[in-house]
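Take a look at the structures listed below.
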Structure P
Amino acid sequence: MAKHTLLMEGPDAKGLIFHVTSVLFNNECNILRQDEYVSPNGWFFMRTEFVSADGFDTQKVLVDLREKVPSEEIQFRLNTQKKKDIVLLCTKEHHCLSEILIRYAFEELNANVLAVVSNYNTLQPFVSKFGIPFHYVSAEDKTREEHEAAVLKTLDIYNPELLVLAKYMRILSPAFVSKYSNKIVNIHHSFLPAFIGANPYKQAFERGVKVIGATAHFVNNHLDEGPIIAQDTREVDHRYSAADMARDGRDVEKMVLIKALKLVLDDRVFIFGNRTVIL
C-alpha cells in the first residue's frame, strides 16, 4: 500500500470535508490523519494523509474530487509520499549545510540531496565526504546575470523540486526566482521583519537587542520578505558582542532551517499571500 498526501484550499463551504472523505472511501483509501483550518476571511485549508489499495489511480481520484467539488476556486494537490529531489546552495559558512548533510546521511530528511552548488570552493572537501556532487560556480569576473545563468545551467542537470539556500550569501534576481517560484527556501539570520539585509547581528548589537533569532522563508522578489515558514529566538544581554551574537545565532539558524525544510518536504506548508499556513 502506498501513502499519499492530499492538499486542498479554497473558499469555505458546507460539506467540503464530507465530499473529500467520501471520494477517498469510494476509492478504497484509508485516512491516517486529517487537519483543517479556516482563515478569518473564510479561506479553507485541509491536509489529508491516507493509504491506498493496489491499483490506486491518482487521476481518477482528482476527477472524482472535481465532480464532488466543482468550484474552480478550490485547488487540489495530490502527492504520493516520496523523497523530494533537492539541491543545496551555499557560500562559505558550513553550519547550515553540515546540519542538512548529516541529517540526510542518517536518513532523517524526506529528501534526496542531488548536489551542492557554491560560488566558493571552500566547502568542497567537506561535501565530498558525503559522496554528493559539488559544483563550484565562481562569480569572479562575471556579471550577476552571467553568474546566475551559469548556476541555472548547473541546476538544469538535476531538475530539483526544491532549492535550499544554506547560507547562500547572494541576492537572487527576479528572473532567477521566477524559474523556481515558491520552490526556494532561505535562512536569514534575524527574527524577521527585524534587521533585513546584510549584517543583521551588527544591526542587532547596535540596537541593543535582548533577543536574537533566525527565520526560514520562501524567496520572492523582495529581499528577506517572502512567506515565513519557521522562526526561533535566543536571549542575549549587554555582555554580548556582535561576534557573540553571530556565534550563538548559528545554532538557531541551522535548527530553524531544518524545521522549515522538514515541513516543506512533508507537504505541510500552504502559501497564502505572503503568509504560510502549516498543517
Structure Q
Amino acid sequence: MDLQELKFFQAVAAEGSLSKAAQKLNYAQSNLSTKISQLEKELHTELFHRCSHGVTLTPKGEQLLQYAEKLLNLAAETEAVLKDDGTAKGSLTLGSMESTAMTLLPPLLSRYHAENSQVALRIQTGTTAASLQGVLDHTLDGAFAAGPLRHPGLGTKLVQTERLVLVTPKGSSRTPAEALLRQPLLVFPQGCSYRKTLEACLSSRELLPEKIIEFTSLGAILASVSAGLGISLFPEAVVSAFAAAGTLDLQPLTEPFDTLPTLFIYRKDGFMEQSLRQLLALL
C-alpha cells in the first residue's frame, strides 16, 4: 500500500463513483478499478460496495478512509516543510462568506497579491459551517467565518465586527417590526450565521418563521427582497449601496442581534506555510 493507492482510494470514496473519480484524477477508469481491486486484495478486505449507481464504503472502508486522510495530510505537510525556503509560493485556498468576499476581501487580496505574486489564490464562498468543515478537512487552508467559533484544533483571529440590519422591501420602513418578521425569510441554507441570527431574532419575540425560502446566491436574495418576496438579514456594508439606490429598505436590529464578528480561522496543528503566514500578517 502506497500513497498513490491511498489517493486513488480517497478520490473514489469522495466521488462515490469510479468514473467520476477517474475523470477528476485524469486517470483511465479501467486502471483505477484495477488499482482499487489490488488494494482490496492487498488488505484482504472489501473496501467498497459496488452497484449500478456507484460505490459506497464498507465499514472497513470507512476505517481506512480515516487513516488515509491522516497519512495523506501528513505526507503533504512533510513535503511542504522540506520545500519551505521562507518565501510565499504555491497555492492558497481560502473559504469565505459571500458577503465578506464582496466587501472585505477585494482590497485585502489586492494588497496580498501585490506582495505575494507567486501565490496562486483560490476563493470558495459558502456558509460558515461549510468553511469550518473545509478547514478541518484540509480542503481549505483558512477561512473567513462568522463568530463566535471555538474548536480545539483551530486558531482564530478577529478581523472585524459587522453591523447587521434587517433587509426589507422598499416602502416598508413604517411597517411594524412584528409584521415584517412574519414575512417569508429569504436565506442561505443551514449553516449560515446570518440565517441563524435572523431565526434567533424571531425566537426572541416568540415568533416562528411562517415560510423559509433558501437561496445559494446573495444577489438572488437581494433581488427577491426588492421584488417583495420576503425579508432577510445581512451586514449593512453589503446592502447599503442597494438601499442608497432605492431598491431596498434597511431596518435596525436590537442587541444582541445587531452585530456579528468576522473571524479568520486556520488549523493550529502542523506546519503553517509562508503563504498563509503572510496573509495572517495582513489581518
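What follows is calculated from the coordinates using simple rules that are stated; it is not laboratory data. All figures in this text were calculated on a predicted structure; none of them were measured in a lab. Cβ atoms are built from the backbone, for glycine too; each structure is taken alone.
With helix-only ellipticity at 222 nm (-39500 (n - 2.57) for each DSSP H run of 4 or more, over all residues; to 500) coming out at -14000, pick the structure among P, Q it was computed from.
On the way: P: -9500; Q: -14000.
Source structure for this number: Q.
If you rank structures P, Q by FRET efficiency 1/(1 + (r/R0)^6) of positions 85 and 181 (r between Cβ atoms, R0 = 41 Å, to 0.05), which sits at the top with the largest value? Can you show the working numbers first?
Values: P: 1.00; Q: 0.15.
With respect to FRET efficiency 1/(1 + (r/R0)^6) of positions 85 and 181 (r between Cβ atoms, R0 = 41 Å, to 0.05), the highest-scoring structure among P, Q is P.
One of P, Q was used to calculate distance in nm of label points 7 Å out along Cα→Cβ at positions 21 and 221, giving 4.3; which? If you can, show how the numbers build up before the last one.
Values: P: 4.3; Q: 3.6.
Answer for the origin of the read-out: P.
Comparing P, Q, where is volume of the Cα convex hull per residue in Å³ highest?
Details: P: 153; Q: 169.
Checked P, Q; max of volume of the Cα convex hull per residue in Å³ sits with Q.
Could you tell me which structure in P, Q was used to calculate FRET efficiency 1/(1 + (r/R0)^6) of positions 53 and 141 (r between Cβ atoms, R0 = 35 Å, to 0.05) as 0.55?
On the way: P: 0.05; Q: 0.55.
Traced to structure Q.
Among P, Q, considering only relative contact order in percent (Cα under 8 Å, 6 or more apart), which has the greatest calculated value?
Values: P: 15; Q: 22.
Going through P, Q one by one, relative contact order in percent (Cα under 8 Å, 6 or more apart) is largest in Q.
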